[in-house]
Structure 1
Amino acid sequence: MAEASADENPYVEEPPTDFAPVEQLTENEACEQARLLREAIRFHDYQYYVENDPEIADRTYDALFTRLQALEEEFGIQTEDSPTRRVGGEPLDELGTVEHVAPMLSIDSGGEADDVREFDARIRREVGGQDDDVQYVCEPKFDGLSVEVVYEDGEYVRAATRGDGQTGEDVTENVRTIASVPHRLRGDYPDYLVVRGEVYMPEDAFVEHNRERVERGEDPFANPRNAAAGSLRQLDPSVTAERPLDCFFFDVLDSSYDFATHWEQHETLPRWGLKVNDRSERTGDVEEAIAYRNRLMDERPELNYEIDGVVVKVDDLATCAELGTTQRAYRWAFAYKFPARSEVTTIREVVVQVGRTGRLTPVALLEPVDVGGVTVSRASLHNPDEIEAMDVNVGDEVRVQRAGDVIPYVSEVVEKRSEGHYEFPEHCPVCDSPVEFDGPMAFCTGGLACPAQLRRAVAYYASEDGLDIEGLGGERVEQLIDAGLVEDSLADLYRIERDDLVGLEGWGEISAENLVTELEASKRPRLRDFLSAIGIPKVGPATAAELAREFGDVDAIRTATREELARVEGIGPKVADQIAEFFESERNERVIDDLLAEIGPLESPDADAGDELSGLTFVFTGSLDGYTRGEAQELVEDHGANATSSVSGNTDYLVAGESPGRTKLDDAEANDVPALDEVEFEELLAERGVL
């Protein structure tokens, strides 16, 4: 790729402050101007994100970007790698899954210097090295979300979350919106490159974004990591584009270019336009690595991103290959963690929150205290048993820590200033229903009729694990409830009319019509989806599918005995008790009856299905033309088969679409499992009477 320069591109060094009207340009003139603008914007992105040396003011950059958008819209000339793709594409129905090019494994960790020395001693024993034979690369351990990013011929083609290490969620369109992730590599890049990075939200951007959310009446994010993870998993890429995400790259998972060391990767990636962290260092021995960690811990408050330790990894890649991996972790790397940050403060009050399933969670409201650079004013008290064990109460001086360096919790009483411990309420603080205790946990018995549970229940009902009602996220649910449009039950959703919504802030005629249409489309759901959506404790999509397959009718499930429920695969006596209790509740019974009256009869999960594939186990890999991965899995499950994520000796068929995972193909060959392409898969379904 030819890099933009001041000599050849008028928009690099001193961009013009005005442009001729778009309508005065010919198409050829527009295409050429758009080409120059794309090159210039990529150049300035590189200067800003990688070199940390911007050459133009933000307002000038914005003018270039806006001009490019106008040209592309007017002439229909947007390219796949255009910087304007960062504003987000079409909303997705679901985040698909993709198999990683190479496993994205974990890292063993410890919090003591001797843990790192023991790691170093093992490395030297196994590679036979002397003191001067092993060098390490040390880098911050970012507290964000790991992603795999794939480039082919210098072009960005795919991104996926870490997931289970073998497969991850396809977040290609969302990562495309992150300005520090280039759509096209620079310089003498390799034909093929797969890199691991960490998506995060800078702390200053996090604070500003939360301020804006609060001003809009939205709930703030709890911490930068949650903000980054939630933003990256949005089904609408335009929502991700509005979030101030950033990305560091730190490892090459696969490449057509041969690297000798991790440090060579660190020095080379920026030349290709990929941002690396400037706090990374190469050290001569383990003591230098320990000193690096201690120094970075002192400098931590100055950083604009969250870290919870440092990663120490063997520099030489040939040695790394010799050391290999365990089933879950790289044997050539170690995470030297920071101690959990803690401070002492006073409990002002204790409040009890009510969750979607009715679980009551005690939260201490604190005298605000700075814990590792974060102001903490509330912290978890775990559960009633922990409150009693700590003998903690309002007015006590307590130690607050951040679990995983993120979630604040009360760890101990430092000075007892009150009598006894906080007495857990016997009635729900929201609906006044009796509280029931199950081991250390407490639950409101109000069910779906409890307003607090209703808010969370409606959001879950509309979520991907429920009926997947687009346009009905948590913030809008709050708005509908606050406006009195949803008062008593889930059924209230189906009584909402377009005119009810148009008068609310942020709603127009189109968005109102869209939601009403989505709600109408959600009527007569499949039984399995309905069971997952109504918030039965311990019943998610997989368990709901088993219940639907076993009973085939909602009334049969509602009246099933505990013994009948416990016989369903994956449901033991304890879960059976919770399911039965859910349906035995008079309040839940009224809410469900009301809901069924609005949505009409449920579709049997097997109305168009049966047990034609009973006893078979399928694994899917790659992309199919006629189905998403989830649709293919649901299809075989609806007809009695099992769909699993990994190949074993119990697998009957591996269905391989385009770009299949090499690991699954190899496992299928090793276990003599037939591999079917999409045509052969459909032929099998036809033979069995499914199609």
Structure 2
Amino acid sequence: MSVDIALRADLLELTPEALTALANAGFVKRAQKDVAAGLLPKLETGADGVVQAQFDDGVRTSLPPGRTLRDAQCSCPASGMCRHRVMLVLAYQAQAASAKADAPAAPEEASTEPEGAWSPAQFDDAALATSLAPSVLEQANKLAAARPVVGVQAWRSASAPPTARLPMCSVRFFSRSSLVHARCDCKQGSGCAHVVIAVWAFRQAGSLAPGSAEVMVEVQPSASAGADATDTAPQTAGAMQGEAALALRAQIDALLLSLWLDGSSQPLMALAARFEAVRSQARELGWNWIDDALDELWQLLQAQQTRSSRFEPLRLVRVLTELWARLQAAAHAGRPQQAGSARPALPASQILGIGVKGEVALDHLRLVSLGAELWSDETAEGANILFADPDTQNVTVLERQWSREADAAAGGAAPNLLNRRVAGFPLRQLASGQVITKTATRRANGLVDITAGARQTGVLPLSPKSWDDLVVPLRQDSVAGLVAHLREAQPDFVRPRQAASGASAGASGQLHVVAFERMETVSCHWDAAAQVLHARLGQATPEDEAATEDGASTDDACLHLALPHRSVAPGAIDALARTLAGEHGALRAVAGTVHLQGDRAVMQPLSLLTAQRAVVLQVEAAAPQPLGLQSDAEEAPALTALAGDTLELLALWLRQGLRHQGGGALSRAQAQVQRLKQAGLGRSATLLAAVLESLRSAQRPALVAQLAMLGLLMQGVSHSASE
């Protein structure tokens, strides 16, 4: 039997990774074993392109052109996806490869199987109309009317196809010949309006170099989808115009000024109505990232009042500065960029979060735990479990909390936090496992929810290879690469807000997995005064071993770990120390939130993978481990320390209120002005002096801007200052 390769090129383009996404890993692995054993079905390809497979057990499967694997007809008892559908594709590929090898080919003939870079932009309106129903195109136009911002990732390899990241789902294009094999991770899976939005985004992105960085595109409705991207500048700039927008900005400034003047310790009853009014207006305008930031700000204020372990003073300062900066960045989004600017222009809709409201139900989903953060306060306790989706490389957060009052009302002792059940499973099991579910929903900020359903969700334990499917930028294979990525990242106040960035109590930065060959512990010690375990991880090479024996090491090539003790997770410190000491075998990878401190990458670890097992720090049982005592010998660079002192001063002001600062506090601030001047940070010194001058005068319209700019500058200095 001959196989017409050109007839069903779409089937030849489906890689094992594509089949795994379109079906599942179990079916693909079994089908691959059958192909390797030569257990192939009999294939027939009709003139109309329909491929039919006859199996030895009598099962018949057929796959017409323009149909997905889910739409294939199969006579087996399975109600949904089955191995026969996957086997049909692999058998077709195997017989096509055999036919191609046997056929004589002229030296000048090119391969009939498409290879190399390509873009979904090649799918024109006719292809969309042929592959998708008119109702789907109409729905896509409605979605595009909100001008959602989509990140498009160019083709990188056969196993890394073009990908579009929409606010609440991701679309991967596995075939350059057929649009029906585009895979969306929403509940519909394929043939949905998100696929259309993704195609339009690639069209508007223009020519992308293979493997280039992700490009953000503000998608336009189809009537103007082919227009130049510059046509959107007036609309994006208009997002900040109008009486409602200007009034909301004024109200947010007034709210921030009230917090700075009267402090975050003021009674929340006086702020509740103002917060609700501002958030309501933000929702009416569709400023969803502003609403999300206001929500986090309110939660931090509540956490401070209840003495929750979730509260962190510097995080409160960062959220206030982000709110002000996000509004300023959106107001300037429509203006021409300065000549020679290296960063692409960002639309106001991306900065404000317009068009990202709601949540989407997800299809078959696999989530791999990267760790958990536990918290507790006087009235409640809870956890944030951080997951990575190996298919889309998205980071999600599962949040849960339980009321102590409800436990008391029910009578009896409250259950241990780690034994609380989520989606039918103990919290400890979810936090240290891989979740496979069909009942998940996800919001644009990465918050995911999993509902309990019989036989709809399963949990497997993490293995030493659980993170092997993660890739750049989420997973970094060197400290130098991690530092370079963090330096090139956009500021927090223009990026889409992600729950993962605020899920780690007391930590700031981006969530990353770091894994490199021969990871070893260079140093590890306990700072009893600060209650922090410090460690350095380095990569051992034959060239470095002699230097390491002499006590020398390249600090830039080390990943610095800093894990503070938290009473809600008493076993975390000892668990990290035992793991770094090699109790569970060689260290393979570590996950946590990372930020730059000068030239160093500093991580607050959440979990580690070793040769023997996974160690999720905050769910490990307490088991004392002897620790080497010393103060922190790795002093921060002078400018970083100075910036940290200034940020702590701002945090103190924010907590107590500028109205309530005594003479001693103002004298300390004046001394800080001189320190900033002597260090060469003239702009920061001027801003701090202006803040003090504003406090002495009755007119304080610029106070919020001065404090926010000072906070942003200090954060920048802290991240970029070198030794």
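Some notes on this structure:
- Label whose coordinates, when FRET efficiency 1/(1 + (r/R0)^6) of positions 128 and 168 (r between Cβ atoms, R0 = 41 Å, to 0.05) is calculated, return 1.00 (choices 1, 2): 2
- At a computed 20.4 (mean count of other Cβ atoms within 10 Å over residues 184-191), which of 1, 2: 2
- Which of 1, 2 leads on mean projected area of the Cα convex hull in nm², for residues 312-663 alone, largest value: 1
- Taking distance in nm of label points 7 Å out along Cα→Cβ at positions 488 and 648 as the criterion, the top-ranked structure out of 1, 2 is 1, with the highest value.
- Distance in nm of label points 7 Å out along Cα→Cβ at positions 32 and 528 derived as 5.9 - corresponding label from 1, 2: 1
- Identity of the structure behind 19.6 (criterion: mean count of other Cβ atoms within 10 Å over residues 160-167, calculated), options 1, 2: 1
Since every read-out is calculated from the coordinates, none of them should be taken as a lab result. Keep in mind the model is a prediction, meaning the values are calculated, not measured. Cβ atoms are built from the backbone, for glycine too; each structure is taken alone.
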